[in-house]
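A.B. asks: Listed next: structures, encoded as structure tokens.
Only the coordinates and a few stated rules stand behind these numbers; no lab work does. Keep in mind the model is a prediction, meaning the values are calculated, not measured.
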Structure I
Amino acid sequence: MSNFLRITEVMKMTGIAKSTIWLWVKEEKFPKPIKLSPRITVWDEDSINEWKKEIQC
């Protein structure tokens, strides 16, 4: 089972700015987040790792 990551953790893991992450989510270039509550949004760590592997190829 993978972990859930908040936006700051995703930023550290990918080296991508917050605004770019949200832009790429909107453009479907980055994995979609999971909405846990109205104020809590997370990403599945496995989906981020898969995305990183895809862009390296």
Structure II
Amino acid sequence: MPSMPNWRKSSYSGPNEPECVEVASLPTGIGLRDSKNPAAGHLTLSPQSFTTLVRQIKNG
């Protein structure tokens, strides 16, 4: 039986932060989901696409 993903929020997110994204390492890539509504599902990106996304966010 596969283990459950370890979803985590950024260390920059405060405990009461309303707008957070969680990430998890999945067998098929990197998962992204809305921390307010985890039951809504998630997106899965390849590691390369996730790295590109993070770079683009950091660069504005």
Structure III
Amino acid sequence: MAGEIDHHTGDALSQALDFSGMPCPRVVMDLRQVAFMDSTGINILIAAHRALTEAGG
């Protein structure tokens, strides 16, 4: 079953991408099973990228 990233699942993704307090965090995501992503998911990924960059990751 393919997954979706939208306003219903966005909180779980945000929590999974919470790396606060980690020195030089690194994140690798496998999105092969994601069949749909709305702007909620895209905004979460952009915010995570910005936070990773600021943290030196």
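A.B. asks: With helix-only ellipticity at 222 nm (-39500 (n - 2.57) for each DSSP H run of 4 or more, over all residues; to 500) coming out at -6000, pick the structure among I, II, III it was computed from.
C.D. replies: II
A.B. asks: Please state which of the structures I, II, III yields 53 when relative contact order in percent (Cα under 8 Å, 6 or more apart) is computed from it.
C.D. replies: Label of the source structure: III.
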